[in-house]
Every structure is written in structure tokens, then in C-alpha cells.
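Following this line, the structures themselves.
None of the figures in this text is laboratory data; all of them are computed from the coordinates on show. Since the model is a prediction, treat every value here as computed from it, not as a measurement. Cβ atoms are built from the backbone, for glycine too; each structure is taken alone.
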Structure P
Amino acid sequence: MKIKILPALIVLPALLASFSVAARAQSSLSLDEAVAIALNNSRVLNIAREGTIGAKAGKHEAITRFLPKLSTSYSYVRLNEAPGLNFPGFPPVIPPAAIVTGTKDNYNWVIEARQPLFAGGGILAAYQASQIAEDAAVIEESAKTQDVIYDVKVAYFNILRAQRLCDTADRAVEMLSAHCDAAEHFFKVGLIPKNDLLQAQVELANGRQAAVKAQNALELAGSHLNILLKRDLHTPVEVQDNLSYAPFDRTLEQCLDIARQNRPELKAAKLKSEQADKAVRIAMSEFFPVVSMVGQYGRFGDKPDLDGSTYRDAENWQVMAVASWDFWEWGKSKYRVDASRAALHQATDMALELHDQVALEIKNAYLLLKEAQSQIDVSQKVIDQARENHRISEARYLERVARSTEVLDAQTLFTRARSEYANALADYNISQARLERAMGIINRPSQN
């Protein structure tokens with residue numbers, strides 16, 4: 001019976017450990033999930049969406065300016081006396097007399113339809129400007145979406161960096177603890193002086209302090225991601241480790257070409273320049289008269305029921321063409337055109353300046369990416385050398401042919417190499433996300 005129970009006792013902890021790892025893997029947050037949550041909860045993105053909704057409403061409002069406007073009014077006028085005229089007559093045959101031509105009480109109801117026919121091109125230019133504003137709002141929403149994705153990626157990779165640095169610090173504490181135990185044993189049997197033991201203990205204390213700092217950095221990185229996801233600051237964060245390295249094969253010129261085609265800020269700047277050009281056209285329309293077709297239908301009465309009166313019919317209608325022109329306003333229209341042209345020149349120059357800024361941003365991100373890529377290659381070789389150096393130093397120490405200082409130096413070198421590799425790997429992923437954002441092609445991870 002004991003022979004059957006023993007294998008079960010050996011296998012059970014392994015099964016429990018595997019189940020625990022699987023459960024953590026299922027409950028951990030993937031980068032896709034983090035991005036989806038952030039996009040759903042982002043206030044910045046909601047503001048951009050409302051801007052798009054407002055721009056669409058502005059375009060529909062501009063369309064209504066092409067259509068006829070209907071208005072109505074109902075009025076009551078009370079005169080101090082009934083209107084009339086004095087008839088001089090033809091004495092002595094016809095004596096003079098006062099003739100009444102209206103009533104004291106006058107009720108009027110008018111319906112008017114006004115259709116603009118010509119407005120100097122201002123109505124069309126205003127509609128075209130609203131179309132451009134809608135397109136710009138959609139592009140700006142896309143830019144804000146990319147900003148959210150970039151921020152989440154950076155926060156996510158910083159958590160993975162902190163996790164690896166935390167694991168490295170814990171591993172360093174384990175190695176220092178093992179070395180401290182060996183040093184204590186050697187000291188008890190008189191093989192090393194007390195100073196070597198104290199040095200090992202000091203390094204162990206420093207290692208534990210470094211582990212505490214690494215754990216705090218991990219907590220802070222998790223809080224940063226919680227802020228982006230609009231979750232409680234203290235919500236536990238466990239993410240899937242997807243830090244990877246794949247060489248970036250695009251050239252700098254290719255990155256610049258992609259940015260010119262895809263960077264939303266460049267598209268928005270071009271649209272704003274076009275919108276400013278339409279504003280100039282709107283301002284110039286004030287130099288021309290406004291021509292409209294107006295139709296009116298009215299009802300009149302000396303009582304509220306509008307049934308007419310003895311002196312006037314109950315209803316009437318008329319159709320007329322109306323041209324109005326403010327031909328002198330002390331230079332108001334000219335100054336408005338000048339201001340609109342200045343705004344156009346500003347928008348054009350800002351678009352050109354933005355091209356230069358984007359080019360510099362891409363070059364900076366590209367160089368940082370290549371720097372991190374080079375650091376990864378170096379760090380991998382350093383880790384292998386530091387691991388072998390530590391193994392040899394530890395073996396020499398146990399054989400009493402090396403001093404404690406040599407082992408501690410080897411451990412420090414090994415820990416630094418692992419930390420530098422973790423930093424280089426995180427920097428590479430962050431730099432790649434930065435470059436993708438600069439090119440305007442950063443999307444959900446599954447879409448890259």
C-alpha cells in the first residue's frame with residue numbers, strides 16, 4: 001500500500017502546480033484585452049468621438065442652407081382710430097366727406113417661404129468646409145485611438161520589464177543567500193575570516209533591498225496600467241509575458257514614406273489647410289449681393305378668426321425676387337478676407353512644419369529601436385559569459401581556491417547582465433511601438 005501512495009504524493013504537487021500555472025495564464029491580462037478595455041473606457045477617445053458627432057451635425061446643418069426656409073407670424077395691431085381719407089367732394093353737387101378705409105383692429109397671419117438663389121458662393125463654400133471638418137474629426141479620432149493604443153503598449157511592456165527585473169532581483173537574492181550560507185559554514189569551520197562573512201551578509205542585505213525596490217516598481221507599473229484602463233488604482237495586475245524580439249527590417253526611408261501616407265496628424269493638417277481656404281471663399285462671398293425667391297401667403301381680419309373685413313379680403317399671396325447687397329460697411333468684408341487669408345497661410349505653414357517634426361520624430365524612434373536591437377544582441381552574449389563566469393567562481397570558491405569577493409563580483413555581473421537584457425528587450429518593444437505610432441500604423445496587436 002505504501003508503494004502505491006508514494007508515487008501519488010510525488011505526482012500530486014506537480015499536478016497542483018500545473019493547475020495553478022494554467023489558472024494564472026487564464027486570468028492574466030493579454031495585450032489585446034488591455035487595449036480593448038482602454039479603448040472602451042478612454043475619456044480622451046470619448047471626447048474625440050463627440051467631436052466627430054459634432055462635425056457630422058455641422059455638415060447636416062450646412063446642407064440646410066441650400067433649402068428653402070419657412071417662417072410664419074401672427075400679429076395684432078390696434079389703431080387709435082380707423083384709417084380713412086378726407087374726400088373734398090364737388091360742391092355744391094357732392095359735399096366733402098370723411099371716408100373710412102380700414103378698421104381699428106387688425107389681425108394678420110403670414111406664412112413665408114424663402115429660397116436662396118445666389119449668395120456669392122458662400123453657402124457652397126460653407127458646406128465644403130463642413131465636409132472637410134467632418135473628415136478632419138474622423139482622422140483626429142483615429143489619432144487619439146492610436147495614442148491610447150501606444151500608451152497601453154508602453155505601460156504593458158513596462159510591467160513586463162518590471163516583472164523580469166523583479167525575477168532577476170529575486171534570483172540574485174537566492175544566489176546571495178546560498179553564498180552567504182556557504183560563507184557562514186566556512187567561517188564556523190575556520191576556513192574564512194569574519195570579514196568575508198560580513199561582506200557576504202552585506203551583499204545579501206543589499207540584494208534584498210534591491211528586490212524590494214523592484215517589487216515597488218512593479219506595483220507602480222501596474223497602477224499606471226490601471227489608470228489607462230480606468231480601473232481602481234489598487235487592482236491586482238497580472239499580464240501575459242509577450243516580450244519578444246524580431247529584427248526590424250524596414251529602412252528609415254521606408255518608415256518616412258509610410259508616415260507620409262498614414263500619419264493621421266499629417267492628413268488632419270492638410271485638411272485644416274483646405275478648410276482655411278474655404279473660409280477665405282466664405283469671406284469673399286460678402287462682396288456679392290444675395291438673391292432669393294420669396295413667396296408669401298397671408299390672411300387678414302378684424303377679428304382673431306381672420307375672416308377678412310368690410311375693407312379688405314381675408315387672404316392674399318405674392319411671389320417676389322429679392323436682391324440685397326450691403327455694398328458699404330467701412331471695409332468690414334475686406335478685413336475679414338484678409339484675416340481668413342492670414343489663417344490660410346498659418347495652416348499651410350503649420351502643415352509643412354509638422355512634416356519636419358514627424359520626420360525628426362521617426363528618425364529618433366528609428367535610432368532608438370536600432371540601439372535597443374544592438375543592445376539585445378550584446379546582452380545575450382554578456383549573459384552567457386556572466387553565467388559561466390559565476391558558475392566557475394562559485395565552484396572555485398567551494399573548492400577554496402577563490403575568495404568571496406570573486407564570487408560576489410561574478411554574481412553582480414550576472415545580475416547586471418540579466419537586468420540589462422530585460423531593459424533592452426522592453427526598450428526594443430517600446431521603441432517599436434513608438435516608431436509605429438510615429439508612422440501612423442500602430443493598431444491593436446492582433447492587427448499588426
Structure Q
Amino acid sequence: MNATTSNLHLKKLAVGLSAAIALIGVQAHAFANGIVGGYAGNVDTVTSCADDGSAGTLRQIVANAASGDEIDLSTLSCSDGRIALTQGEIAIAQNLTLSGPAGSTLTIAGGNGRVLNSTAATLAIVNLGISGGSIQTTDDDAQGGCILAAGNLALVGSTVSGCATSSTQASARGGAINALSVSLTSSRVSGSSAVSTGSYQVARGGGVYATSLYCTDSTLNGNRVSADASNGYGQGGGALITQGNVNLLRCTIDSNTAGEGAGIMQFVNRGYAPVTSIVNSTISGNTASYATGGIEVFCPDCTPQPLQLSNSTVAFNTAPMGYGVGISTNGSVVAQSSIIANNNAPDGSAYLDLFATDLGGANNLVMSTNVTPAAGVITLSSDPLLSPLADNGGMTRTHALSDTSPALQQGNNSMALDSDQRGIGFTRSVDGTVDIGAYQTQSGVTPGRAGDAIFSSSF
């Protein structure tokens with residue numbers, strides 16, 4: 001990485017961290033860098049990579065920390081870059097920030113159960129990897145394979161991967177994370193699973209199970225849920241969100257699997273009116289074995305708030321039958337300058353891309369839908385000719401537009417966005433025109449060719 005790229009990386013990370021702090025300040029009190037709940041705490045430094053509870057170990061430092069403290073792991077140099085837990089999960093009773101080295105080169109790895117169990121109101125994890133946690137139960141619900149948090153959890157510049165929850169007689173919720181509210185900034189949750197083999201038991205949230213999700217410059221990919229009772233009982237491969245908001249900004253949800261709602265599933269009950277906002281984001285390549293490969297917003301006894309989709313791409317999701325393989329809701333959708341296309345069901349049924357009660361907005365490319373919107377809502381219905389999901393620059397993978405894509409210069413920027421999904425350095429409006437979808441072709445760049453990728457593997 002050269003000096004220019006390195007400086008840009010640091011700038012992006014700083015912007016992402018600032019965004020995370022601002023967001024958490026609104027949702028659950030500000031906390032980061034040793035400030036939790038508005039109170040500045042001490043910085044407690046971890047000096048040992050061991051997990052025997054001796055002085056200087058993470059387990060000992062956490063046990064003795066005060067609420068509001070920052071647990072600093074940034075100076076550690078551990079074998080294989082790992083703190084390997086041998087004594088089970090680390091219990092956290094205080095509001096804390098766990099901070100690792102720049103570049104997220106340190107991982108806290110589970111070895112006998114989950115990794116972190118927080119009963120506090122807030123927990124922030126900055127520049128750390130969390131991996132390898134698992135919870136296996138028989139009669140009890142299995143929750144939070146790597147992280148279980150009773151309060152609000154924020155990840156900044158961090159990864160949670162290779163986690164699992166499974167139960168033979170009860171439910172499984174949150175293969176990687178089970179928390180009250182989850183905020184992801186410049187982070188990734190991947191390769192995790194929630195599995196239940198119990199009769200008529202649910203498995204929910206292969207990556208994340210929470211009441212609300214706030215995602216910025218982050219990725220949920222390769223997570224899965226599976227339930228033995230019925231395909232419909234395995235819900236929310238990337239995330240299952242109940243009652244609260246789903247806000248995606250410059251995020252990618254891809255390659256997750258579930259019975260239903262393979263990318264994200266959002267449950268709403270009567271009396272709740274959460275927001276669903278997807279901006280400059282991509283939902284792609286998710287696979288459902290029952291229904292809805294992309295995103296599902298469903299209220300069994302009410303009409304949910306309109307799903308808001310802006311300058312985003314929902315494509316290449318699959319399910320065995322149609323009726324909203326890309327997006328499905330029993331409410332309406334308001335879409336601006338978005339692509340909903342190439343979602344697929346082997347049975348060849350109609351309404352593959354979008355199923356809703358109504359569709360509003362403007363300048364969209366929608367190939368197949370059950371609704372007949374007003375003039376101008378759907379500008380195009382032809383194949384957008386998307387390139388494969390790839391590292392085209394920025395912190396998340398995107399679908400570039402081919403040089404013959406009908407989506408070129410046919411969109412709008414009604415939200416006055418500064419950039420496309422890739423963030424800084426990739427302007428949303430180029431030479432006075434806007435492309436439809438999450439990706440904007442830049443001036444002087446051949447469509448379908450994004451130039452050099454600034455980050456590898458989304459970092």
C-alpha cells in the first residue's frame with residue numbers, strides 16, 4: 001500500500017469512526033475510545049496474550065475495569081495474531097470499549113463456547129477480530145455464537161466470523177451476534193450460522209439477531225440459518241431484525257442463505273413503526289430455500305412503514321418460487337434511482353424482483369413486479385447488464401455497470417449524496433448525470449472498469 005492509498009485508508013476509517021460515534025450517540029449514548037455513556041473512563045492496557053486470568057490478561061483487565069473504560073489491546077503481539085480463549089467466554093458487566101491495533105490484526109478467538117457475553121448497556125469493539133465462538137444447546141435457546149449483548153453493540157473497523165449457534169430442541173438466534181441493537185461501521189460479519197433441528201423451532205439471524213441494525217460501509221456475507229421443521233422457520237440469513245429500524249448506508253449484503261429472507265428479514269408487530277432505509281447499498285447473491293432471497297419486511301397483523309430504497313442495487317438473489325425474490329413486503333416501497341433486477345426463481349413464476357402493495361419514487365430499473373406504478377417510477381425494465389460483484393474500490397463490493405448498461409446516466413440524486421456506495425473519491429453525480437443503482441461510473445473511466453481497487457477484501 002503506497003502513501004497516498006494509506007492516507008486515504010486512514011481518512012476513510014476516521015470518517016467511519018466519526019459516523020459510528022454520531023449514530024450511537026443518537027441510539028444508545030455516545031461511546032468510543034474509552035468514553036461510554038458520556039463518561040470518560042480510564043485506559044486499561046492488556047499486556048498478556050494468555051487466557052489464564054493472570055495480571056495483564058484480557059480476562060483479568062475486563063474483570064477489574066470500571067464502567068466507561070477503554071480496554072487497550074493495540075500493543076499486543078500475539079502468536080498467530082490471536083488471543084485464544086481457553087477458559088470459556090469473557091463476561092462483561094460494565095460499559096466498555098475494546099480497542100485493538102490499526103488494521104484489525106488481532107483476533108480474540110473462542111475455543112470453548114462463545115467469545116464475549118455483555119450484560120451492560122453498551123459495548124464497543126474497535127479494530128478487532130472476533131471469531132470461532134459457538135453455543136450448542138439441547139432444551140435451551142442457543143443465542144449469540146460469538147457475541148451475546150443484552151444492550152447495544154457497536155463494531156468499528158472490526159470483523160466477526162466463523163461463529164455458530166445450534167440447538168437440537170429449542171431455537172437458535174444470532175449465529176455471530178445476538179444483541180439489543182447492532183451498529184456496524186467499516187466492519188464485516190461473515191461465515192456464521194444459526195441452526196435448529198427441533199420440531200417447529202426457529203433459527204433466526206445467521207449473522208445478526210437484534211431489534212435494530214445500523215450499517216455503514218460494512219458487509220454481511222456468507223452467513224446462514226437452517227431449521228429442521230420447515231424452510232420457513234429458518235429466517236434472516238444475514239440478519240433477522242425484530243421491531244426496530246434497518247438502516248443500510250454503503251453496505252453490501254451478499255451470499256447469505258436461509259429458508260426465508262436470506263439477505264435480511266425484518267419482522268414488525270402491531271404497535272411498532274420501524275424505518276427500513278437502504279441507501280447506496282447492494283443486496284446480491286443471497287439464496288432462500290423457501291421464499292425471498294434478498295430482503296423481506298413483514299408484519300403479520302399490520303402494514304409496515306414503506307421500505308425506502310435509494311441509489312441501491314438488489315440483484316441476483318434466488319428462491320424456489322417468485323413473488324418478490326429480490327424484495328418482498330406486505331407494505332409499500334418508495335424507490336429512487338435503484339436497480340431491482342435479475343432476481344431468480346427456478347419455477348419461472350412472475351414478480352421475481354419486487355412484490356409489494358405499491359411502488360413510488362422515480363428513475364428506477366425494475367425488471368419484474370406485481371404492482372403498476374405511476375409514470376416515471378420505473379424508467380427502465382430491461383436487463384441492467386451488471387458486472388459480477390467485485391472489489392471496485394471503497395470498503396464494500398459492488399456491481400459495476402457494463403459499458404452498454406441501460407442504467408447509465410438514467411438515474412437521479414434526490415438525496416443529494418456526495419458519493420456512490422464506494423464512498424470518498426467516487427462522486428455520485430458525474431458531469432451532471434447520475435447512473436441508476438449503487439455504482440456510479442466515474443468521469444474518464446470506462447463503464448464496467450472501476451480502475452485500481454483501494455481496498456482488498458473490503459478493507
Structure R
Amino acid sequence: MPISQVLPAVEHRRVAIASVLFAMAAAVLDASSVNIALPSIANGIGVAPSVAAWLVIAYQGALVAGLLPLAAIGERFGYRPIFVAGTILFAVCAAGASFAPGFGFLVVLRALQGIGAAAIMALGVALLRQIVAEEELGRAIGWNAMTVALLSAAGPTIGALLLGFGSWRFVFAGSVLLAGISLSATFALPMRRGVGGQLDGTGLLVYVAVVPALVVAAGIARQSMLVAALLLTAGVTGFGLLVRRDRRRTRPFLPLPLFRSPRFSRSVMASVLCFTAMSLALLMLPFALHDRLGLSARGTALMMTPWPLAVLMTTPVTARLLDRVHPARLCATGTFVLACGLLTLAVATQACGILWHVFGVVLCGVGFGLFQTPNNRTMFLAAPAHRAAWAGGVQGTARLAGQVTGALAASILLSAAIVETASSSAFGIAALAALASAGVSWSNDRRGRGQSAD
């Protein structure tokens with residue numbers, strides 16, 4: 001007898017939820033942990049650090065390009081088969097990356113891994129919406145938000161700890177393990193047919209072409225401004241033409257109808273700004289800790305650990321506060337606390353010592369924990385149920401847009417100034433982005449409620 005028929009209904013739902021959350025954890029962990037291993041990968045394979053950055057560019061480019069197309073494919077053919085196929089692709093490529101014989105092969109595997117992660121991120125929340133009852137949806141979205149928040153913050157720390165085993169190849173082990181656990185539980189996922197209809201092949205192909213151009217342009221800006229400018233121009237032009245085309249269509253490829261809801265639009269903007277701040281801070285923090293306090297990689301990982309721990313401890317409290325406090329005010333409070341933590345790190349010096357830095361890191365974790373759950377809940381509940389995959393694709397795109405922006409800002413600052421100046425400036429800029437996110441979130445109060453888009 002199949003296992004799915006043996007388990008009670010409640011346990012069956014829990015296993016299905018676990019499958020989604022472990023896959024989401026694997027995708028987020030991989031995206032946030034590999035960055036810290038880039039110097040080790042460059043030394044191990046024998047390439048320049050600027051060349052090693054293509055491992056991140058390939059993954060992020062494929063991930064961003066795949067989110068909305070795979071959301072559309074999932075709506076057409078069903079969420080479960082596309083989600084499972086994406087998780088398998090992700091796990092196989094992550095395992096292959098740990099044994100890659102050369103750099104070129106590793107870049108290809110990272111791009112394929114990004115496509116698998118796109119399927120996970122685009123369809124994870126859509127599956128949760130099918131698994132749980134309507135009255136439990138807000139709680140399920142909170143679990144997903146906590147997973148994303150925790151692994152986004154903990155990724156660099158986990159990556160540094162895995163590097164402690166002696167080789168960069170161990171960095172992929174955590175992602176493989178989490179994806180494997182998810183796959184072992186996919187039997188419990190709901191099997192429902194897609195909505196049918198025909199895929200917009202033209203829109204899909206244009207999107208897959210223009211979005212990687214934008215990501216690659218950001219990634220190579222330091223190496224070749226001319227090529228980056230050409231790619232950026234081509235990407236922006238292509239995306240503009242796609243938007244213009246979709247505005248005249250009754251069934252557009254882009255999720256433009258979702259943005260008719262002010263709540264949805266503001267939540268997306270707040271997410272982009274918050275993840276820009278967090279990405280910039282997390283990328284600069286190891287440099288700042290090493291420069292100011294002289295910490296080793298292991299010491300840096302230990303100092304960064306309070307950030308994910310604070311997220312983990314704050315998120316359940318945030319979920320309970322949602323019953324009494326308006327989500328917009330929680331989001332605004334969270335990003336304000338995040339800005340305070342970033343300002344604490346910005347003004348820190350060597351004389352401030354370890355405790356001052358730990359205090360700033362904890363404030364950042366608390367602020368992010370207060371923001372992520374209510375913002376995601378507002379975003380997903382502003383979208384109609386039959387557009388859950390669209391909402392998941394937009395949510396992932398917003399997060400990655402912020403991460404890419406933060407990474408690009410960190411790269412520019414590190415190339416333009418010494419570490420001491422660059423890190424202080426980076427934390428200050430990140431604090432401004434967090435304050436801007438707080439302002440956007442505060443405006444998303446009861447007066448800003450719009451109708452769910454159709």
C-alpha cells in the first residue's frame with residue numbers, strides 16, 4: 001500500500017509542507033552560501049576571483065530568468081510535476097558541482113542548478129496554498145518566510161563552516177542534503193491538473209533572453225563597461241517591448257495584473273529594498289570583521305551566527321503579533337530596526353570591540369525577522385488563489401533583484417576604496433535602503449488596500 005494512503009490526513013499535510021520547505025531551504029542556502037566560498041574555489045581551480053564570480057552570475061541569471069516562465073509552465077501542467085522535476089535537477093547538479101573537474105563544467109552545472117531552484121521558488125508557495133486550508137494559509141506563508149529569512153541570513157555562516165572541512169566542494173553538501181529530504185517527502189504533495197490553456201511561447205522566449213542579459217550586465221560591469229552597457233540597453237529595451245506587448249493582451253505572460261493591487265506593488269518594492277540592504281550588509285560584514293577585529297574565517301562565521309539566530313527567534317513572535325498588529329506596521333518596524341543595526345555597524349571602529357558588532361548584528365536579525373513574514377503574507381494574500389504561482393515568481397524575483405543590487409554595490413565599493421572606508425559606506429547605504437523600505441511599508445496601511453488582481 002502506498003505510504004500516502006497509510007498516513008493520517010494531518011500527518012500527510014505535514015509531510016507535504018516539509019517537502020516544500022526543505023526544498024526552499026536548499027535553494028536559498030545554496031544562493032547565499034556559495035558566495036563566501038568563491039575565493040577558495042578560485043584558488044582550488046586556478047582562476048582569477050573575477051572569473052570565479054561567473055559561478056554566481058550563472059546561478060542568479062538562470063534563477064531569475066526561470067522564475068516567471070516556470071510559474072507559467074506550472075500553471076499549465078500542474079505545480080507538483082514541475083516542482084519535483086526542478087528539485088531533482090537542483091539536487092543532481094549540486095551533487096555534480098561538488099565533483100566538477102573544471103571551471104567550465106562547474107559554470108554549466110550552476111546554471112542548471114539555478115533553473116531547478118527557480119522551479120522550487122516559483123511553485124513552493126503555490127503548492128502550500130493547495131496543501132493547507134484557507135484559514136491556515138497565512139501561517140503557512142509565515143513558515144515559508146521564516147525559512148527564506150533564516151537561510152538567507154545563515155547561508156554565509158553555514159558556507160564558512162562547511163569550508164572548515166578543508167575543501168570548497170563541501171559547500172554544496174548542505175544543499176544536496178536538504179533537497180534529498182524534500183524529494184523523499186514529495187509523495188505527499190497534492191496532484192492537481194494545471195489550468196490548461198496555451199503557453200505564451202513568444203513571451204516566454206523573450207523573457208528568458210532579456211533577463212539574463214540584465215544580470216550578466218550587472219556582473220561584468222567592472223570588467224567591461226562597454227559590453228555591460230550594450231547588454232543593459234538590449235535587456236531594458238527587450239523588457240520594455242515585452243511589457244508594451246503584454247499590456248494589450250488579455251492573457252499576458254508577465255504578471256502585470258497583480259500590480260493593480262497597491263498592497264502587492266508596495267510589498268514587492270519593500271522586499272527589493274530590504275533584500276538590497278541585507279545582501280549588501282552580509283557581503284561586507286566578513287570584510288569588516290576581518291579588517292576591524294582581525295578575525296579568521298571561522299571567527300567571522302561565529303560572529304555572524306547571531307544574525308540567523310535572531311531571525312529564528314523573532315519570526316515566531318512576529319507570526320503571533322500578526323493577529324494584533326497591522327502587517328504594514330510590523331514591516332515598517334522591522335526595517336527600521338534593521339536600519340538601526342546597520343547604522344550601528346556603520347559607525348563601529350576597531351576600538352568598539354566585539355560586543356558592539358554583535359549588538360549591531362543582532363539588531364539586523366531582529367529587524368529582518370519582523371519584516372519578512374508580514375511582507376510575504378501581504379504579497380501572497382493580495383494575489384488571487386489561481387495566480388499563486390505568479391505571486392511566487394514575483395516574490396522570488398524581488399528578492400533576487402535586491403540581492404543582485406546589493407552584491408553589485410558591494411563590488412563597486414570594494415573596488416573604489418579600502419576595506420575600512422568601503423565597509424562603513426556600505427553599511428550606511430544599506431541603512432538608507434532599509435529606511436526606504438520602512439517608508440514604503442508604512443504607506444501600505446489600511447488606506448492602501450487594493451483589490452486582489454484578477
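Out of P, Q, R, which structure matches -24000 when helix-only ellipticity at 222 nm (-39500 (n - 2.57) for each DSSP H run of 4 or more, over all residues; to 500) is calculated?
Numbers: P: -24000; Q: -2500; R: -26500.
Structure of origin is P.
Of the structures labelled P, Q, R, which one yields 6.4 when distance in nm of label points 7 Å out along Cα→Cβ at positions 284 and 420 is computed from its coordinates? It traces back to P. When mean count of other Cβ atoms within 10 Å over residues 108-115 is computed for each of P, Q, R, the one that comes out at 23.4 is R.
For the structures shown (P, Q, R), distance in nm of label points 7 Å out along Cα→Cβ at positions 92 and 380 is largest in P.
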